[in-house]
Structure formats: structure tokens, C-alpha cells
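These are the structures, in C-alpha cells.
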Structure I
Amino acid sequence: MDLVVVSQAQGSVPVTVFQLQDRVNMGNTAELEQAARDAYAAGGRKMVIDLSKVPSLTSAGIRTILIIHKMLVNPQDKTRSLKLVNPTPHVREVLDIAGLLEHIEVYDSLDEAVASF
């Protein structure tokens, strides 16, 4: 089973959505990172990662989310172009402990995240 299902959503701007299908660990983070790089190369500058189906997230997953976040940050105005959606309580706690929630916004629904751009 693939980790990432990629789709497009339309808010005030086009948004690339990555719905993760399983736990995120060292064995599958390359798939997420490559999907984000492919979307970026195709012109995608607004991205959402849906974590609703992710039961756990290792340090490799945290690193990958951080790589994607850094890829999308506009150095001039520090615009936040990566949003996270609906992490499970355990994953939210891991993200909080890692300090990512200070830099990446989290939403309860995909519609809210897309509308936030």
C-alpha cells in the first residue's frame, strides 16, 4: 500500500493535498518527500498534509515534515505554506513535543486548512 495519496483542492488558490495512509517512519518517508518535491516542481506552493489516518509518527516523519515546511517557506515574508490536518491525539502530541506546532498550523478539517491560504 502506498503511503501518500495526492490530490488537488481549490480554495482562493490551488492546494496540493497529501493524505497519508499509514504510520510514517524511516521506511516510507522518502515517498512523502518525493511527492512534495514533485508537486513543488510542478508549481505547487501551497500544501496540506492530512494526518487523520496516521497512528504514529517517528523522528524520520518529523524530519520529512520539516523538510517540506522549509521547502515552502518564503524567505522574504516567512509565509507559512504547509498546513497539517486532523492529526490523531498521539501524533499531535509527538508534533508538539518536537516543536513543529510552533511553526506549522494545524486544522481540524481539510476545508479549514484549504480556506486558510
Structure II
Amino acid sequence: MPTHTLKRADWQSYFARITRRLQATHVAIEITGADLGAQVQAERLKLTSLDYDPEADLLTIATDVLRHRIHAPAEIRVQDSVDRLDALEIVDADGHRQILRLERLLTLPPPA
């Protein structure tokens, strides 16, 4: 699936729209950089919200266990389609790449 770069002016509205549709989604967060190597921050945590605050220039990834904050993101690339978000790549002010891989869980209808 192709990726595309989000325009900074769209970050807040994009994440507000995505957060409303996060039901039964797990996330893995990996941070990479020349000075860090590759580090896994989280695996298979329930994603509860994605929020960008333009005044603070802060992107917050909230799960049921932790809040991962990225100050002054420089670029955000997404791998998505009309009805789902599969991955995000955020480049922070230090040039580190923070990669989020989303996994939608199978949800069954309630018993009849």
C-alpha cells in the first residue's frame, strides 16, 4: 500500500477523524535513528487516541498503558486507505523516525 505525506495544516483534523475510528486497534511503536539504532517502545498495545496540538507542536499517541509524545514533529507520512490506517512514520526534530504499525483486531457481532 502506498504512503503519502500529510500537510502540516491537516494534522489536527486528520488525527481527530482517525481517533473516532480506532475501535479494536493495537499499535506497535518503533523508534529508529543513527544514534539510537532501532528500539521497540511498545508492542500490541490498545491504541486509544492520536492527537496533534498545533499550539504546543505536540503529537500524542495514547494507549491503554502509555502516552508517547513527539515534540515538534517535522514530517508525518501515513500508509492508509479510505477505511483504514495501517502505519505512520513520524520524523521528529532530531531526525529520529518513529514508526507506528496498526493492527485492527477481528471484532465479532454480539450474540443473537
Structure III
Amino acid sequence: MGSFHLARMSMRNLFSKPATRRYPTEAPSFAPMTKGHVVNDIALCILCGICVKKCPADALVVDKPAGTWAIDPFACVQCYTCVRACPKDSLSMLPDYTKAAVGKSVHVEKKPQQPETKKG
């Protein structure tokens, strides 16, 4: 009785789709609201600092005089709060996971300088 059950299970597994994904050849698919990592479109960012105030993990730093926005990806808990709080929708959460890193580092983005327009 046991060998018949084992044979039936083996035959079913031979002709069915594999339960796992072949990772290097098949890219992973992410579900619609998967929390991955925060990305800032620095051209849209007005450096208001609302995201810093809303971040529960203190992973964000905005320096308005220097024109920089920084995130510590190892402190970020992917809670989506900063993305929802951004008034200009410059922050977004990409669904793929943070890339592996050898050491801890802070990701800093600098706001591009606006060309001065002459009046007159």
C-alpha cells in the first residue's frame, strides 16, 4: 500500500509544474504592494523635511542648505510612511529588494543646481 502511494506521488511530480522557481534564469516576480526600498526623484524633491519627521526609524536626513537628501537603507524598516507623507510625490517604494552590500553605507543624493535666470 505504501509503495503504491509513493509511486503515484512520484508520477504526479514528474508531470506537474515545479514548486520552485529557477532563480538565475527566471526573474523573481513581486506582489503588488511589496515593500522593497525607498527611492527619491531628487529633481521633484523640495527638501521640505516632512519625510524625516514621519520616519519612525530615523533613517532619513534632509539638509536643506546643502541641498542633500540621505537615507540609511540598513535603518529603514520599509513602512511606506515617508512615501505617503511626501507632498510632491518624489519618494517611491520600488518592489525589488535592496542589493546586497559588503558594508553599511548611507545613500546621499544632491539636488542639482538650478541655472540662474537674469531678469531685465
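Comparing structures I, II, III by mean count of other Cβ atoms within 10 Å over residues 15-22, which one has the largest value? Don't skip to the answer; put the middle values down first.
Working: I: 19.6; II: 14.8; III: 7.0.
Top value of mean count of other Cβ atoms within 10 Å over residues 15-22 goes to structure I.
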Thinking of I, II, III, which structure, once helix-only ellipticity at 222 nm (-39500 (n - 2.57) for each DSSP H run of 4 or more, over all residues; to 500) is computed, gives back -2500?
II
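Throughout, read-outs are computed from the coordinates displayed, never taken from laboratory work. The shown structure was predicted, so the numbers you read here are calculated from the model rather than taken from an experiment. Cβ atoms are built from the backbone, for glycine too; each structure is taken alone.
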